Structure 1
Amino acid sequence: MSGRSRKAVGLYIHLPFCASRCAYCTFVTSTELALLPRTVAALCRELELLGRRSGRPLVALYLGGGTPSLVPEGLLGQVFQVLAHHFPLLPDAEVTLEANPDDVTQERADAWSRLGVNRVSVGVQAFCDPVLAMLNRRHTAVQAREAVELLQSAGFSVSVDLMLGLPGMSASDLQATVSEVLRLRPGHVSVYLLEMDKPHALGRLAARRPDLFPDADAAARQYLSAGRALVGAGYRHYEVSNFALPGRLARHNMRYWRRAPVLSAGPAAHGHSGRRRWAAPDELPAYLEAVESGRLPRAWSRGLDPREVLKESVMLGLRLARGVSEELVEACATEVPGFRDRLDDFRALGLDRRSGARVRLTPRGWLVSNELFAAIW
């Protein structure tokens, strides 16, 4: 069976380069921009190797990082040329590129459009300059607004990333940020709480200056307040951290939550298909050595057993507003007694709801969902 006639999949490509490292970042990134051409050449080689084994049409392509918007058109063009040969895009495929506001220009927007990008995810984080400075972001609130407006005018579907629980973010800062998002009205908004248990610069700052950061209850109030404003403006809160106008759900991300196949390429990239899970090496030298030696870069690859599939299905399903079937929850509770106990606690506290034979977490339930998921694993 030819690659073109096989079932369509998603593909995630990790481009790890950044001009500078943000204070909250724990992703696999590099500021050694001189390695960009060599890494793109290796990425193209990996895509060729992967295409010979499992080349399929793409229903969703996501270029993440790192900062894909830093990559020059010529290098991005090399990637898309290889993709066209091994992983042709379906006519209605969602093609997303992550961008920092300060990288967005009319020239770059035109280049991305020529390559086939039709959706841009903009890392805004906040429309407040003092907060952005604390995060070590390279853009201002004005630049963020102008970037979103330029991309919308250029015809892209736009997603905006926001962060909450940030140091120095007052109630008025939050209100100004949410108000600006509602004025711009992008099709999609992602709202993330700063994770203080991660090894980033802000975590070290919090150890020295906890007074700069909202406590857990205050951060939770920010999340619930932002969510109410977005839902009130017509956005659907369809996943823990994601809101969308009708027809604008992130199709690539939905493949993860629904456990649909997503192939992967690039250092640190994770992929899955059926019961198989795999990841490329985090370290750039190890990734380059593997690909340049003609091997698919794999730090690990393993299959899930049926019990793990069940637990994963429940965990990912409960991240979505549609929830999971009572039948699936009951099967998981039978396998994992601790999960049943924790779920009973959630129900008693009004953190989940049951309707139409489905179990769904409320927004307050999502806030503490890690406690529930920990009982599964």
Structure 2
Amino acid sequence: MTSDQKERRRRLLTDARRIVVKVGSGVLTGEKYEDLDENVVSRIVGHVAGLTESGCKVAVVSSGSVSLGTKALGIPRRGLPIPVQQAAAAVGQGRLISLWAKCFEIHGLKVGQVLLTHDDMANRRRFLNSRNTINSLFDFGAIPIINENDTVAVHEIKFGDNDTLSARVTNLMEADLLAILSDVDGLYSADPRLDKEATKIEFVEEVDEGIFAVAGDSSSRTGLGGMASKVRAAKEASRFGASTIILPGARENSLKDAMEGGDIGTFFFPHDDPMNSKKHWIEFTLKPRGALVVDGGARQALLTMGKSLLASGVASVEGDFESGEAVEVKGPDGAVFGKGLVNYHSHEMEKIKGCRSSEIENILGYKFYDEVMHRDDMVLLK
């Protein structure tokens, strides 16, 4: 840790005005591992209320609905079929939002429940509508309490864990900081439960393979996300230009101390060249529906000249996709180097691949765009 890193962290935390606070199940249940600890929730609410009073816009991404529901229904937390998990979430979600509302009311603050699925975030119109809803809640001085809509989500439309959801919300509300309150106090050089020589990593400049290697894939007893999912969330938030800090959520005043410059948790610096919101949405939220394989000249033009992709550069088409859906961009060697929104259906692409833009109308009988993928709708993967 250098004095420069400490100063950069202090400045980034001080300047953060829009903050996502993610609270895991292991934090909310304290040492009980079965029911929510109201004292823990009250402490977190006090910190969030303080940030709100200072002028920050804070959203809370809260786990706990399934844990609360299974407790109420008298069934085990693990190994449940999806319909039973969804029923437990339906029972638990009301109890979860009621607890948050009760604790915030003490500070004179209202809450608004926002339930999301991956499908909501992948649809651009619903993504923007969700952003407008959150901003309207802020306008009314309310705290958004966000969770995955586990009552309807199935595998194809699930985020996977609330660490991933919190990173997507960072883009959704255009946040400066993602604070992950965990049942561990940061990222370690090895699993501290197994290695007594493990040391806490205080700063991460860039999330690379080495960082993922030390993160491992451990999971808590109550939640689904382990340290690896938190590191992935930090990487995703970093690409948007947001900082991330992993904090010990059960420790009293951990969020407050961190925001005031205390040496606590693990801090992840934002990327030096952040993406805009739309490109971040394309890279991290959208699932590719197919691929366009381009020739060497097109690959070079995309990578080094900032060009849009034309039909003439497309050598082959993979998959069945609609206009406006996300597809991968592959080079002649089959390696994926980009992803973007395609302007033509896959059956149209089969007809116009390799052709000049001026020929598209003659081939199809119409032409929507000269480009099959515009550079503003494309992300080059790093």
Structure 3
Amino acid sequence: MRLKTDWILLSVIVVMVCIGLVMVYSASSVVAELKYGASSHFVVRQLGWAVISFCALMYFRRLDYRTLCSPNWAFGSLGFVLLMLVLVYFLDPKNHRWFRVAGLSLQPSEFAKPALVIFLAYFITRRQKVVNNRYTLWPAALSISILAACVVAADLGTAVVLVLTAAVIFHVAGLDRRFFIAAAALGLILASAAVVSKPYRAGRIIAFVDPTGELLDDLDPQGRIKNYMHRAATAHDPGYQVKQSKIAVGSGGLTGLGLMEGKQKVFYLPEAHTDFIYAVVGEELGLFGSTAILAGFLVVLWRGLRLVWTAPDDFGRYLAIGVTATIVIQAFINMSVVLGIAPTKGIPLPMISSGGSSLFSTLTSLGILLSVGEHAG
């Protein structure tokens, strides 16, 4: 059978990853030179991950996506990720995020994204006609809750992406509105508990809602909430990163200061080559560069939604909407944080930020998306 490659989507993926490599070098070169004695330290690591990730993309692109519609893939991938999340909780007692082996770091929460999409696509396909039945909703809710709970221990942003992705998939599947309302209310309660459980999370939300602190002083004159926030080492100015990112974006203007010419990345903007790399794009490439990155994600959204409408079966449709939602939601959250229109969350910009686990997870997911288009005939 002759495969029908979506060259528009594939070309955008290649261009976005290449832009990401350039921006990672620009954002990290000074820090890498001072810390490791080599300005190319971070970009070389990212390039290695890019090669591995493209191999994964090509493997899943050539693999017929219907092969994933099996208990082995659906339950096996989800179970493997849950096992990694439990192990990393104990092996990384400080952050609960990273496996560190031979100088390499793996973040299991990133692999939860494609695992959840495959599981939900398989599960809902099998239960399509009774999607509003309690025997469908309870097992799905339990699986999503367990996965989100394991992730939220150290990574609230990724947990939010997982839950929102699940909501989009269930919406496409025809879930009744009353269940959405109940799930949203429960999710809001659990998210609030997750925020309150960590001083730095509470600080970020309060800094977003009340940047000056005047409202907090009026509501809590004894300062108990501030004292709780300051238990976190980074909570003394929870809005610092966003302030610096706004300065970076604002100083870029229309055309930017020029590649490698940004100032905020030099010890002013924390996580400049990871979570806040979009601010570096805004400073060095200006509004035009920032808009080009946004346009790339809109192309992913367009091609993904096209497959949702044209996929020949329900499993392909749910895979397409799940992958598309995961990447686009994460991208829009990241960009919103950088621009100061959403509270700070520690999630990278797909294909652009430094981070091997994120890049591998993203390109694996996009390989599955390409497979849906190529094997649809």
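Each value in this text was obtained by applying a stated rule to the coordinates, not by laboratory testing. Since this is a predicted model, take the numbers as computed values, not measurements. Cβ atoms are built from the backbone, for glycine too; each structure is taken alone.
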From which structure (1, 2, 3) was P(r) over Cα pairs in 10 Å bins from 0, in percent, for residues 141-188 alone calculated, if the value obtained is 25, 58, 17, 1?
-> 3
Highest-scoring structure on FRET efficiency 1/(1 + (r/R0)^6) of positions 29 and 125 (r between Cβ atoms, R0 = 35 Å, to 0.05) (candidates 1, 2, 3) is 1
Structure (1, 2, 3) behind the derived value 31, 23, 8 of semi-axes √(5λ) of the Cα gyration tensor in Å, for residues 13-100 alone = 3
